[in-house]
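What follows is a set of structures to go through.
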Structure 1
Amino acid sequence: MPQSPRLQCALDAIDEANLADPNREQVGDELLPKEYAYSLHMTRWLFELEADPSERMQIACRAQHIERWTMPRKDYPEGRKAYYQWRQACGRMHGRRAAEIMADCGYPAGECERVETILTKRELRQDEDTQLLEDVACMVFLERYFADFYEEKADYDREKWLRIVRRTWGKMSPRGHEAALRLAEGMPAHLLALLQEALSEPEA
């Protein structure tokens, strides 16, 4: 569909920023900068879940991990509390960068602030745009990164994996749940079994 000049400006600027990622991800026959690849996955899933997404949602999804490699997880201590502190710091940074880019491309201050709020996810559940962003991010995780994460964290026990799956599921809307169940049909058998077990019983 045709894009407004300011939307194209914002998406191009986000892409340019993420193309600088020194890390790489294999996507088909291409080896792409990791956060650039991630942003394309986010855009694809946005259009899967929302046929005609707003400009702010296109920008928010594209900027979900903008320049995340500049704030690596290893800069924070180990542990769940520090992990969430890192995630929150990343969200603030992504929101700030997206708002700066939008302002440079001619968006009004209110729209820039709106996208910044969406990316910090402060209003998850209360805000439809923030919930849509979370659904998209969960779908990207399940499709692209869940299997590798499972192999990487092979030392996790079964109960920890069930908690991870239940927490991911709990962040999603009914629309996200429907998409995830369709996606799950093509998952490896061990991941499908994990998902089914996690959803068969609520977390104690």
Structure 2
Amino acid sequence: MNVAPEIIFLSGSLSEDSKTRLIADWCAGLCVERGALTQVFRGADLEFPFYRPGTKARDRPEIKNYLRAMEKADAVVLVSPAYHGGVSGLLKNAIDYINELGEASRPLLDGRAIGCVAVARGEQGAASTLAMLRTIGHALRGWPTPLGVALSNEQAHTDSGGVPRVERTRAQLKVMLGQVISHSRISARRRANRTPAGTRQ
């Protein structure tokens, strides 16, 4: 059965013209070209209240929509700016809400591929943020892809259309996304096999 994988992108910056958002959008476009279904949650889509287990915040429409998408996802790509050497608070808070999926049929991000991209001004910040993203991915029971991408200085620059200017950056992102897509196709087939005939997903 050929099922289109569903890949979710989380962009951890509130700035509309941020490199983080532009890179997330460009990566999502590449995945669409390869037959995936994608959804990008930009910074404004992730402005949730601070996560607190057991509160009614999870019943807000925007959070319910987010959690439904994350539960159904066959893969997730995390794109974060480096703030003081770590993941942005906005993105970390959104990730914390995935705790609400702890009792789901596929708890948290169990078994899903997780692509990680860190965007920073300096190499040290990019490296430490990428390491943190990968650690978070493991904690969510996911599989960070063999290649994670740390972008700093000119490597993070894009043109007005969001296309990375540096060939090495484009090449790295394509390899990482290839790994995400390959694994997500396996997840999509498993998801389809678990869905009873005649049931809408």
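Could you figure out which one of 1, 2 the value 15.5 for mean count of other Cβ atoms within 10 Å over residues 32-39 was computed from?
2
So Rg and Dmax of the Cα atoms in Å, for residues 80-167 alone, computed for just one structure, reads 14.2, 43; which one of 1, 2 is that?
Of the structures listed, the value fits 2.
Given a value of 2.2 for distance in nm of label points 7 Å out along Cα→Cβ at positions 88 and 104, calculated from one of 1, 2, which structure does it belong to?
Of the structures listed, the value fits 2.
Determine which structure produced the value 1.4 for distance in nm of label points 7 Å out along Cα→Cβ at positions 24 and 184, calculated from the coordinates; the candidates are 1, 2.
Answer for the origin of the read-out: 2.
Name the one structure among 1, 2 that helix-only ellipticity at 222 nm (-39500 (n - 2.57) for each DSSP H run of 4 or more, over all residues; to 500) of -20500 was derived from.
1
A value of 18 was derived for relative contact order in percent (Cα under 8 Å, 6 or more apart); which structure in 1, 2 was it taken from?
Structure of origin is 1.
Have a look at 1, 2 and say which one yields 139 for volume of the Cα convex hull per residue in Å³, as calculated.
Clearly, the read-out refers to 1.
Each reported figure results from applying straightforward, stated rules to the coordinates on display, with no laboratory input. The shown structure was predicted, so the numbers you read here are calculated from the model rather than taken from an experiment. Cβ atoms are built from the backbone, for glycine too; each structure is taken alone.
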